[in-house]
Structure 1
């Protein structure tokens, strides 16, 4: 699992984040980011490849799980190429957010999440990513 809690910078190029699990238990306890968790002022740039097979689960009377693949809490996520698999995929590659979870592939609480591409060292956004259970597939910024 990749965790950038505060002021971290992570760039993934030709990498795979797979088969990780974030778990919590108890009343009102939340589990965030099975594959990637971004905290305050952190940045994650995904140049290529995939995020798959990650899980976040919470057990308890009012527990919730958020972002099986990627969870952003006040960070910045820029996606150029790659896939973040959703709950509709085959069991061995899908990301999941548990029984009472949200955003099997991706969940954004606050912060910025965009798809686009780099021209030189300049980021050019083509749009925003929204929280979803479905697979996100970005190719050359589109």
Structure 2
């Protein structure tokens, strides 16, 4: 859980930095170097939360994989199956599992450019759902 929260704080830090940079280059465009334009900074800022959400989910998957190894369970092939396998082992409430699946579906939308995108999930919502699930896993680890 600490690693997930660390990534969320990194996102907040970079958000602060890009906001400051946008403000600074608005005041003084000569700060930009090379081929970087204000629109590039705005695009990076707009994509920031999605980028970090992918990282957060990766940390979550790593924790689940470790639990599965330590528990000597057969490793599922998909993230969906892995979440469901861990849920079954720990009798984790369905509502908490559904919240994790919403994050997973949104992550898939970000990574795979789906025709029918999943509803957006904020980084705060993702961190909360994934850490809540992992707190249940810690109880059985």
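Values quoted throughout were computed directly from the atomic coordinates according to the rules given, and no laboratory measurement underlies them. What you are looking at is a predicted structure, and each value in this text was computed from that prediction instead of being measured. Cβ atoms are built from the backbone, for glycine too; each structure is taken alone.
Numbers at a glance
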{"read-out": "Highest-scoring label, criterion being distance in nm of label points 7 Å out along Cα→Cβ at positions 50 and 130, among 1, 2", "value": "1"}
{"read-out": "Computed 3.3 for distance in nm of label points 7 Å out along Cα→Cβ at positions 74 and 106 - originating structure among 1, 2", "value": "2"}
{"read-out": "Source structure (of 1, 2) for helix-only ellipticity at 222 nm (-39500 (n - 2.57) for each DSSP H run of 4 or more, over all residues; to 500), computed value -26000", "value": "2"}
{"read-out": "Mean count of other Cβ atoms within 10 Å over residues 26-33 - highest-scoring structure of 1, 2", "value": "1"}
{"read-out": "Origin of the value 16.6, where Kirkwood radius over Cα pairs in Å was derived from one of 1, 2", "value": "2"}
{"read-out": "If relative contact order in percent (Cα under 8 Å, 6 or more apart) is computed and equals 29, the structure in 1, 2", "value": "2"}
{"read-out": "Highest-scoring label, criterion being FRET efficiency 1/(1 + (r/R0)^6) of positions 66 and 122 (r between Cβ atoms, R0 = 30 Å, to 0.05), among 1, 2", "value": "2"}
